[in-house]
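K.L.:
In structure tokens below, several structures.
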Structure I
Amino acid sequence: MRLALWQGEGVAGDPAATLAEIDRAATLAARDGADLLLFPEGFLTGYHLPTLRPDDLPWVEDALAQVGRIVARAGLSVVLGTHVPEGRTLRNAAIAFDATGTELGRYGKRALFGQWERATFAPGRAPFLFDCAGLRVAIAICYDVEFPELIRPSAQAGADLVVVPTALMAPHDRIARQVVPVRAMESQVFLAYCNRTGHEHGLDYVGLSRICGPRGETLAEAGAGPQLLRADLSREVLRRERAENSYLDDLARLSAPDG
């Protein structure tokens, strides 16, 4: 799989401009041969919208249909962060599309961060996995990745790659630099952490998107500004690492009644 991450920002309050940015990034990634393109948390809608209510986002479903058409033209799979109204509540979600533009499913962020998120969103309840370019892919969102208890079950369910749309703000750059590589290593998966850039309602996003391998090694990393990040991922790398020393197999033995 060739994986691409778009570290950037949409235009909050201007869906047409944000869709144009999605189109541009998808075109660039497709020209580079990407199989899967990942966007940051809340990319379609904006992430930190302090007074957000479900009635503020009546346009999201139509915009997602347009994203499907963009994806179909580009011919690559996409995972896109967006806030989604669900009746009288909201979900902080990531939407997965296959290369035909068909929506595969929606993942809701389970670990809501801080008072604003907990007051604004309903938490997700379940993991979500899909297949792409020969790899099994799981989704987490931002604060989710700071809990090994939320990532390892996806690895145990067969995930080869965990993609993480995020909105990591200053001063928490240690999450990108320190936590993300460890999370990849301890579950022996590829892990892609795709952050926002710029400023939004008092938050300064740090960038530092990265793609890590199953030894915790950094395969690609970004600075603070907009960037298309890419890396080639191979199941053979996972096979060799897991054959040498499988944390998942050893954990299963340790968890057995006679372990």
Structure II
Amino acid sequence: MARRWGRRLYKLLAGLVLPLVLLAAWQILGDRGLISTLLFPTPAAIFNNALGLYDTGELTDNLRISLVRMLSGFGLGASCGFAFGLAVGLSRYVERSLDPTIQMIRMVPHLALTTLFVLWFGIGETAKVLLIAKGAFFPLYINTYLAIRNVDGKYFEVARVLGFSGKKRLYRLVVPAIMPGVFLGIRLSVAVSWLGLVVAEIMGSTSGIGYMMMDARAMSMTATVFVGIFLFAILGKTSDSLVLALERRVLRWRDSFGGR
């Protein structure tokens, strides 16, 4: 147990070395006047600004709203992406019927749909959640579909010989075999959801971290903009680490190369 926690602590500290070195260099350059503190406030100034926003409640209120939007959009888009990926991956007929249309929609940029969503749904929560869901849908859809098609066909032959029903074949064969690909899709969907959240809150919002950053930009409050940037980076990394930890727990039976 102690050895395992020691390895985890080592990995954490190793991952913090480069960010801490960059922040220290940034602070030193700012204190010595070698960079413009108007355009690049020092990390200390950004941290103090974040404390001020926290004390007023502005940071926590906007963070709560952004988290609800992101989780709602991710939940909707990821669940639909997984369901459609299963259907298209398991059936050639469904693939020929749906995949060309889905791939065509995938090529439409987020910003191109922003105006359309505003016209359809206004600037309320519906448009923002759907925009995030659109981004979260495709990574999980594609990875689920490809994971199914990459399953060795011999497994299906064995399942057929053993007399597995369609439902049993799905739960005993398909789902365990595609889980590595599904988790990769989840990680990509989470990342795209954060990007979609920024676009959604910039397109016309009165709350959220993205709105806070846009409002700060209009007022030339650069430190607040950096607070939003760092917050998105921390949230993105934290959510990715949570998915990765869940993947390791669910797929602990997998014997894969972990690097040297």
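K.L.:
So relative contact order in percent (Cα under 8 Å, 6 or more apart), computed for just one structure, reads 19; which one of I, II is that? Walk me through the intermediate numbers first.
P.N.:
On the way: I: 19; II: 23.
Answer for the origin of the read-out: I.
K.L.:
Going by FRET efficiency 1/(1 + (r/R0)^6) of positions 30 and 158 (r between Cβ atoms, R0 = 30 Å, to 0.05), which of structures I, II comes out largest?
P.N.:
That would be structure I.
K.L.:
Can you say which of I, II returns 2.1 when distance in nm of label points 7 Å out along Cα→Cβ at positions 94 and 230 is computed?
P.N.:
That value comes from structure I.
K.L.:
A follow-up question, please. Can you say which of I, II returns -8500 when helix-only ellipticity at 222 nm (-39500 (n - 2.57) for each DSSP H run of 4 or more, over all residues; to 500) is computed?
P.N.:
I
K.L.:
Follow-up question, since we're still on this one. Mean count of other Cβ atoms within 10 Å over residues 190-197 was computed and gave 22.0; which structure, I, II, did it come from?
P.N.:
II
K.L.:
While we're looking at this one, here's another question. With distance in nm of label points 7 Å out along Cα→Cβ at positions 118 and 150 as the yardstick, tell me which of I, II scores highest.
P.N.:
Values: I: 1.4; II: 3.9.
Result for distance in nm of label points 7 Å out along Cα→Cβ at positions 118 and 150 over I, II: largest is II.
K.L.:
The value 0.96 for Cα Rg over 2.2 N^0.38 Å was derived from one model only; which of I, II is it?
P.N.:
Structure of origin is I.
Rule-based calculations on the coordinates, nothing more; no lab input. As the structure is a prediction and not an experimental result, all values here were calculated from the model. Cβ atoms are built from the backbone, for glycine too; each structure is taken alone.
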